[in-house]
1. Tell me which structure, out of I, II, III, gives -1.00, -1.33, -1.39 once log10 I(q)/I(0) by the Debye sum over Cα atoms at q = 0.11, 0.14, 0.15 Å⁻¹ is calculated.
2. Which of the displayed structures (I, II, III) returns the greatest value of distance in nm of label points 7 Å out along Cα→Cβ at positions 155 and 187 on calculation?
3. One of I, II, III was used to calculate helix-only ellipticity at 222 nm (-39500 (n - 2.57) for each DSSP H run of 4 or more, over all residues; to 500), giving -22000; which?
4. Have a look at I, II, III and say which one yields 11.2, 36 for Rg and Dmax of the Cα atoms in Å, for residues 131-170 alone, as calculated.
5. Suppose you compute distance in nm of label points 7 Å out along Cα→Cβ at positions 267 and 331 for every structure in I, II, III: which one lands on 1.0?
Structure I
Amino acid sequence: MRYYLRHLDFMLMATALAITSYGLWILRNATRSDVPGDPTYYYNRQLAYAIVGIVGMVLISALPPRLFRRAHPVLYGFVIASTAIVLVIGTSIQGGQRWINLGLFQFQPSELGKLLLIVGLAALLASKRHVWSPARMTWGALAYMMFPALLVFAEPDFGTALVYAAVTLGMLFVLGAPWRHFAWMGLAFVVLLAMVFSILPGLGVPVLKQYQQDRLTAFLHPTSSNVQADGYHLYQSMIAVGHGGTTGTGYAGATQTRLNYLPEHATDFIFSVVGEERGFIGAVWLLGLYALLIWRGLRIITISRSTFGSLVAAGIVSMLTFQIFINIGMTIGIAPITGIPLPFMSFGGTHTITNLFAIGVLQAIHVHAYQGDDPLYA
């Protein structure tokens, strides 16, 4: 116990808890009028999710990383099975079949799958590092990621599929994949975009649903004739962020949020609420906390004595960084609207719990970073 407490990264834990608390505060204000007669409906549920996540974070941080590595085949199997099952019995909400109804809780397998995929992929790459060639390592990582990503894409959930790809690229970068591999993958991505948005639809074979394509391209022309259609979300988000000014309007003056002009203000566009209610200062405060969180994660990559530990930390840092950048970018018009939630801030049970579990995994790597006598941890 003494060793455990001495090697915890208290700054990492405090930062994650600070962002979670900030999110609860913002959510409580933003959703006061969403459910008539129950102004704390969303807040109470998010608080319960946060408590479950924090308890799990503490428990996971006490586990040696070798247990995660040993369990990786089961974890990967769970990702595949759960994402496949949701396509059969999942609950459909707003055009996406992504949740399994567990009564009091809507379980979203693709969210938990982000963390489990990271652990499994790290175990694969660490075990094959001195066996496979660099090219085979890259192809192996892409193949390992591709199957669950395609299942998630079929839900359809294009945003989460992109997160799966982002964590894979981040882990390959830390592993030391040659730069030419990233150049070829970048070229392949450009070709894929052309196929999805132009070539295949032109041949009568649409890949994305129409509403997905409209949302993804709306950021290119948010103030044109589609303001009342596909660009409505982004247009209202930009108004909310601009309305906040330097110090924010507070809840009473946050008309975009309070009068429900801003859609999805509890989930995808929670950062817009921060911009309106807390202004530039509140937004910068949040960005500063995120920067501190990412820095602590990057530090864990460097201090871990194992390839597995460094790769897991790299995957988690890539996951959080990508989600933060895309979510905030889409609220201010510099990134497409993909439905990616803002870590520790957006309302959502599986999302919130998974992010806190991820911090627990980082803590476990940090605690055991100085133990180099475990052959499974090499």
Structure II
Amino acid sequence: MNKAFKFRLYPNGDQRVLLAKTFGCARFIYNRMLADKIAHYEETKQLLWNTPAQYKKDYPFLKEADSLALANAQLHLEAAFKNFFGNHGAGFPKFKSRHGGDNSYTTNLVNGNIALSGGFLKLPKLGLVRIKQHRQIPDGYQLKSVTVSKTSSGRYYAALLYEYHEDIQEVKPVSVLGLDYSMNELYVDSNGDVPEYPRFYREAQEKLAREQRKLSKRKKGGSNYRKQKLKVARLHEHIANQRKDFLHKQSRQIANAYDAVCIEDLNMKGMSQALNFGKSVADNGWGIFTNMLCYKLQEQGKRLVKVDRWFPSSKMCSQCGTVKDELPLSERTYECGCGFSCDRDMNAAINIRDEGVRLLA
């Protein structure tokens, strides 16, 4: 099994220059190889197999970067093509922009070129880089690779991937919880509890809009523009960190308390587009939450059960099984002819739990 540990990096001035070169070289080789593949296919209608080594003679600056970082850029490009041709729903590989998203590269452990010790991380070409290690690596974990990244806020991080072997005993599901997605409260569970989710983006939206207005008035390319852009980026990063912290705590609490958790297999991207609730869906973080819940349950031999998205969880009475033909979103209380009355989200969560139990049987 694999597990990643992410730590903050504090490179010095020279190391920042080397990191910038490595980020640039990894991005350059990815884009150059992609462009050549496209051109070769248009000319010959055949796929081109190219490697970073073929470009070092024409582009000597590539020798200044970690060779394994360039090799991993090639692997990422090959994986992108594989996903595109493999009908996995992925689009055609796109060129990487130096202005969009985070800068990153991945390098592998070879002959002790990477080591974590005494508050420092040894990296190829960089040497010892100061690191904030907030947790210890368990015994028996073997380091495989490191992904170094720089966020748009100017912070550096290292994600260390470890391999470990652990015999996980599958837990027989006794306590099962159903979760129904909620736009306002993240979820409503089958016990009727809600997490009282803070709307981090909505709460910071006024401050964020104010800082973005200041950015729009700065001259692009100037020092004041860069400072204000960094301020906006750090505010976005702060909101994202608040959301992740809350979701980590909620998923850990549920994973420790229940043997199995049942959710609906929702198309969140489709929901945000169809209902025009893009900001609310993104601020909710349901996809991140379910991913966290999945791996935390698996680590303990527990299960995350996904119920089919077309299952009528909201329209079905959780007591008698009657399914209504229509149930407008404005009706927040589910009332059935059998006399059962309940909050519609709690009723849906109970139905999701019961269907999940049936799937587990």
Structure III
Amino acid sequence: MRRGLISRSLIETPDAAFAARLDRLRLAMREAGLDALLIYTNNTRTAGASWVASFIPYWADAFLVVPSNGDPMLAVALGFRVKPWIERTSRVAEIIHGPRIGLEAARLVANGKADAVVGIVDYDHLPTGVADELREGGPQLAFSDASELFSKLRMTADPTETALAFKAASIAADALGEIPLDATNSSKMLAAIEHKARWLGAEEVYLAVAPDLASDQRLLRIEGERTLGRAFAVRATVAYKGTWVRLVRTIDHDATASQINTASARFAQAVAQLPDYNGLSTFKTWLVEGCRLTQPLDPLMGSRVTSPFTVPPGALVSVQAEVTVDDRVMLFGAPALIGRGGESASLLHSTAWPNSP
């Protein structure tokens, strides 16, 4: 369940941006012979519906129904009392409330055309019960996987999404700036980071810590208290207006400024080569995440990703890597924008954090 405020700003998320996305999507649907597109969403798979219609669920699941020649409609497993909130924060023409969202979504499509051809985004991850409801609500509908069609459109960031990523990165950076350089325990540090992120407007924030880089470089969700070593790292995953980014800061009391700057520069140079990952592959561990379909941060390529996904020009990604300088291990991570027309990829925030007052 989301815990932050979900609201909409017509300045940060203007109607014109969503209208342009919808035009591109409906054109692609008609070219593919689709009468409608269905996008399943819940509190963990928010990125498809939020990109098309600005709808972000707090907890319940929903189906966004996109006709090839009409405005999006929503079948949602939320009570009628939340309808005014959905209308304020989303761009949908009709809202149907009910516990059986698959049944309602299929009926919305079938009411327009009983034997419609329907594409489903992220078909393979659709819950079985919901899929059964679709077949019950539209027995003559022809369903197919529209993941590739949607991914080609969704992965290319427009100016609105890029601006939101900058904002999310700024929130994450300011929040990580709350780390006391003399911090010795995890709970107070994490509480200060989360408080700052939410105060700045984060819809959600997840924090992970590598408490002692000398012994373990894994970033973990910490429950309870952990003692921090001389070198530790913190990752902030922040959502803002439906856009998610990750930012990692390393504190190393025994590293010199030169070592930190050298490691940061190596990370930035490797990121600049994306979508070519040869630079990143020189690091022991690394990961590139981005939004393809409905999951906000999906592993695209990395040292432990067996089937790398080709990242297109203009994509927004979050990159993490373990960088070693003079036998000192440091963790770096930041969102980046893949360049267009042969341009280098660029980080949306510097990773050269100060290490001392």
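What follows draws every value from the coordinates through simple rules; no lab data is involved. Please read these numbers as outputs of a predicted model, since none were measured by experiment. Cβ atoms are built from the backbone, for glycine too; each structure is taken alone.
1. Working through the options, I get structure II.
2. Numbers: I: 3.3; II: 2.6; III: 4.4.
With respect to distance in nm of label points 7 Å out along Cα→Cβ at positions 155 and 187, the highest-scoring structure among I, II, III is III.
3. I
4. Computing Rg and Dmax of the Cα atoms in Å, for residues 131-170 alone on every structure in I, II, III gives 11.2, 36 only for I.
5. That value comes from structure III.
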